[in-house]
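What follows is calculated from the coordinates using simple rules that are stated; it is not laboratory data. Predicted model only: the values in this text are computed from it and were never measured. Cβ atoms are built from the backbone, for glycine too; each structure is taken alone.
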Structure 1
Amino acid sequence: MLQKLKRRMRREAFHPSWLGMVISPVYIVRRGLHKTILDLSPAIGGRVLDLGCGTKPYESLFTNATSYTGVDIEVSGHDHADSKVDVFYDGKTLPFPDENFDSVVSFEVFEHVFNIEEVLGEVIRVIRPGGRFLLTIPFAWEEHEVPYDFARYTSFGIEHVLRRAGFDGVRTVKSSTTVLAIGQLFIAYLAKYVSPQKRFPAIAFQLLVIFPLNVVSVLVNAVLPKQYGYFCNCVVVCEKKS
């Protein structure tokens, strides 16, 4: 029973259901990412490479994949205790032959990439002509995994970078509205800087403060006009020019 509960909690971290609204201070951002990635997942299939894979949190969404390989760097802003990395690399040259993959995915990685043109050049090299690339990147979020947090991109900025690297058919989708982004930032601030540190007071704070604010944010978003000028994440799908 305990192991089953732990598995459910781990799943809620990246695949939040109604329970995530109750227990997670990052419910809004993770829910938006999950929904948007799921909507775009049919575009990704065949031999898939997950760049900066970590725990491969979204692998199960790509039902058209015939293989799923995770690559990551050993030195980063987090440890790899729970990672599912198949291959480590140096952050510069991917250890795969040219045109080896049909698709590449990358989740919340490129804000940590200082040499973005070089890394995108490697993605172009290992993906076949016409192959798809799906990535997510934050816009409204605090510095994290410091000191390896280098950039934020607008939807126009990341599209420009991808087209310059050799991708075409770029489609960008913002994973949250402005209202949800503001609500999420406030909730994350309270959870990190105001919530008690001791276990049981922290649980009470989550249930009595964070959970109601998650609900209020969702309800307010439902009644106010939808605007997307300020958003949590951008999810992008594009393809290598044939």
Structure 2
Amino acid sequence: MKHDFVFFDLDNTLLDHSAAEKSAHGAIHSLFEELRQVDTDQWLATYKAINTRLWLEYQKGETDRHTLQKTRFRESMEKLGIDTRRSEQIGKRYMEVYRDYWGWIEGAEEALMRVAEQYPVGFITNGFLETQQRKIDFLNLKRFSSIFIISEEVGVMKPHPKVFDLATEKADTSRKRIVYVGDSYSSDIVGGRNAGWSTAWYTAYTSVVSSGQTADFSFDQFPDLVGYLIPESTK
């Protein structure tokens, strides 16, 4: 085996964040009268654009967690001309409902089980500490590993080198013998590559792959990842 350790991302690599997000927004759209002034698709598209921008600002240290959580719903409602007086209440309710829709990405649990039989594994995730801990518990990931690196605990987010340096230390092996499996090119693949790791890019949620965006291995079905990491499994 050319690898000694495998790290996995969490959201949209193991847990289907996109499906949960869409379902949760559909639920709050039904629950709050003011949101029903626009259709669900328009609301979700507006929210996602603003939320993505705010997360990038948070990643760069240009805003804090409280501002992100407080602002993303208010700005989305302002953009659509919706009364914002209940924006904080809606945001809190969203986080509660979001948890109701968590689930594994198809094939991810089976692949992780196969990989964990052959390699020590760990998990690296950006996000709010208590939310990511809940996801770890929901997926029962502690049966596979005791190594969990959550960006809020580290104080910086992927792709910051500090995250990957800490993970390398915990893996206790050469950088070149670590592989990172993730869906985000900018956070996971760039971060892993800059750390001197191998990278496996899960592209099922990537609508467009730009020229120059490359990884050591790319896949959109989890059996292919198993075949890459455990070549004898395909024989």
Structure with the greatest value (metric mean count of other Cβ atoms within 10 Å over residues 147-154, set 1, 2): 2
When FRET efficiency 1/(1 + (r/R0)^6) of positions 27 and 59 (r between Cβ atoms, R0 = 25 Å, to 0.05) is computed for each of 1, 2, the largest belongs to: 1
Answer label among 1, 2 for the case where helix-only ellipticity at 222 nm (-39500 (n - 2.57) for each DSSP H run of 4 or more, over all residues; to 500), calculated from the coordinates, equals -11500: 1
